[in-house]
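Structures incoming, each one as structure tokens.
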Structure I
Amino acid sequence: MSELLLCRETQSRLPKSVQSPSYQPIPSAAGVLHLGLGAFHRAHQAMVFDQLLRAGDMRWGVHGVGMTQPGLVNKLRAQDGLYAVRIAGSKGIEWQLPGALWQTSVATTERQSVIKAISAASTRWITLTVTEKGYTPTLAQLLIEGLRVRCAEGRPGLTIASCDNLQGNGHKLKALIHATATPQDAPAMKWMDAHCAFPCSMVDRIVPAATPEVTNAAKTALGLVDECALSTETFWEWVIEDNFADPADAALLSQCGVRVTAHVHSYEEAKLRMLNGSHSAMALMGAVTGRAYIADCIGEDHIRQFVERLMSQEVAPHLSRADWANYRDALIQRFGNPFLKHSVHQIATDSSQKIPQRWPPSVLGQMASNASFEHHALAAAVFLRYTLAKDEQGKAYALNDPQVSSLMAIGANQATEPHESVRALLAREDLWGKELAASAAWLSRVSYWHDQVLHQGIDATVKYITQQEFS
């Protein structure tokens, strides 16, 4: 097997079965600045921009920014921004080689490069996948500095599109920038409000973190070494608000399969509560039971039934997405894709930042309708059990969460003082919101399921709940 590295020079050696770009990059003319150069962007938006580039519109090359870690950026630079994506579905596997990544930077060490890119004449869009916890004044300050230069140089406005799992993400990003700006930034803020667009968007594709298995599979498929290969599913969805600095972009994106609409909220709430909410519940169950991947969890009948009931009985009644039943069925099928080695611990990362977006709205909706919220109560109980940082076989695991110290402190005594641990967790308004944190009914049901989890184990408790009828 060849040990040559995938790059522009070796691209011609690729098998004809691998879709690869025929266009040549123009690094100085990248039109999209992307903040948060992780696996998701490279297997999602970058592939949409690749479609536009393949069609001959050279305004969509990407300058990708790693926010803190140089490791991935260095690997991508060594490969001239090329990497392979394995797309696996019910009809088989195909490999694609997106060519949209033309330039890279690391925000912490190459800040001026990022600011220069924000103000560059060629830049038309800024996209972001920095995760929920990344919406900080540090991010806002970086954008402000670039926009300040862009304003001073008299450049056109930008479309600044948040693609993170936050409801109203465009509004939140714009508000964060305004809240961080100083009085000296007033001219830039006035220019931004007049010329820049902050569309809300929802993105959906399951993209696990890269694994040695994918790297080895890429080497076999490509005949070249690819240190940045990824695996994903055939399904993808990008729903974005019809709000662009250049209105003509709406038609271009629509032609590539992006859904441009005035009603993003319907899609983002369904994704957050159905896909992401179920993901969090399964990831926590998997971590505690010692299952490695989401496919291992959904492959168990009782967990699949739990997820289906969670979505159908407690989430769907409060959604405005009309085709929720089809979406639910597609999700269950997607979760079981054997090629998506989606680690439960990867999904459980930053749970304290994710759960507030994913579970409370459905619980509150059920309470307002005098309906059952038992499945979410069990999920909350499993979250508390997860904070013990060891699975049911006694194997330790790391909690990767910005609130790790306080969560483990709450969970440490749950075996000896379970009710106090539940009370302490549920009193956290940052997790549950004010109304749920004060709810005696929520406390009662989470306490009940937590007791079951501690004494019967996760699997027995999940099997039990799926045999009950709730109104």
Structure II
Amino acid sequence: MFGVSLLWALAAPPAPAGPKTELEFGARMVVRPEARANATLGTQPQDEEWRVRQSARIHGGARYGPLRAVVQLQDVRQWGDGSSTLSDDPFTGAHQAFGEVGRARSEDEPRQLSGYLRVGRQEVALWQSRLIGVRPWQPANQALNAVRGRIDYGRFGFEVAGAILDAPGTLTFGDDTTTTTLRTSGELMAWSEVSMAVRPAFTAHAGVIGLRRDATLADPTRDQRIATPGLYLHGVPWGGLDYDVEGYAQVGRTDDQRHLAWLASAAVGYTFDIATKPGLRLEYSVASGSACEGDPDAGDACQGGTVRDFEQHYGNRHGIRGFADLFALTNVRDLHARASLDPDPMVTLWVDYHWLQLHESTGRWINTGGRPAGSVAWDPTNTQNTVGHEVDLLATFKPWKPLSMRPGYSVFIPTGAGRTLGGDQALHFVYLWLVLDIRGRWSPGAEPVRK
């Protein structure tokens, strides 16, 4: 049914639009020096860290009627990690490379049926990017090898997609006396959503993500099957008031245990209609986690027959639970307040505060890299939920439209469980995020359009 509808959308007479042939081009450069003081909250000597990360990308694409092709090549590296001063080939590769057939919606005919079918390596952002996102903080960004189709008509939309994250195949492992061969389905993910927009006050999205993870050489017993249905509501009821509500349930199994987890988030913000556009925003989020028992050094004892750790899939990590990246979307409660200011079209200022807690006091404190954030993985005797407080300062300067300069500073102050699981010294994180992004389009007989 979906394929028939999409072919109908493509075969219908096209709305009067721009030129039939269009070329797109671009280049992007990201450089970010960053440093952390007391990276282990003072539990290890000389725990200062610093690095410089960089990516460079070139973009090319072409559109002919309903057909479009895009290729992006990029070089990504951390300064000092190269094996020599000569060029290191493994750092360079394709970020996106996809083909697409589709038709964009005409602004003159909002009820026109439009859609696309896209095949290849592509960036994907779903809803607020909590479970599937581009991960813009990573210089390489994130792309998936996927097939993605979408149809929009008036206020309604429908999308379905599938991605191969690790190819099916055969694994062989063993020792000098025994060799075992194992078939694996790799790692597969699929998602779909329906949406309805009553602009601008109310837009609703409902969808489900399916994830299947099979054995790997690193984890030959891995066997995970998870379905994550979710709902996302957002809108601008009036003036500068906006809101969003997002929630997920997770059901399935992880290895031989039942998987049952959830996440909920709600936020409301207001931007004042005066010259400097001051804004306030308040958000509260909760993600389930598993209680733990026993000695953390003796191994994993955090499931108790049911896995309740929320699985974040392939969503954005950075900045969601604070810019210091100390909390993943697992076993966490976060009360988040933001004050913002736009004193000039070239300047934006943010001040964020996070009151961060463990949802299960005896559960694990996991950072955005999926590792224990503290020196102790968990404490089965802990009765304190509060882990600490974080304050983030971020400024964005755009002296030229393609260029953004974002200096930032974060401080995390451990209290309660943060001191017993981590340490008693504040973590400081400072960075300068520089992005140069030049894009343009050209059609025969038209002047180039640059962004």
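Structures I, II were compared on Cα Rg over 2.2 N^0.38 Å, for residues 34-145 alone, and the highest value belongs to II.
One of I, II was used to compute semi-axes √(5λ) of the Cα gyration tensor in Å, and the result was 37, 29, 25. Which label is that? Derived from the structure labelled II.
One of I, II was used to calculate helix-only ellipticity at 222 nm (-39500 (n - 2.57) for each DSSP H run of 4 or more, over all residues; to 500), giving -1000; which? Of the structures listed, the value fits II. Taking 14.8 as the value of Kirkwood radius over Cα pairs in Å, for residues 322-417 alone derived from one of the structures shown (I, II), identify that structure. Considering all the candidates, the number was obtained from II.
No lab work stands behind these numbers, since they all come straight from the coordinates. None of these values were measured; they are calculated from a predicted model.
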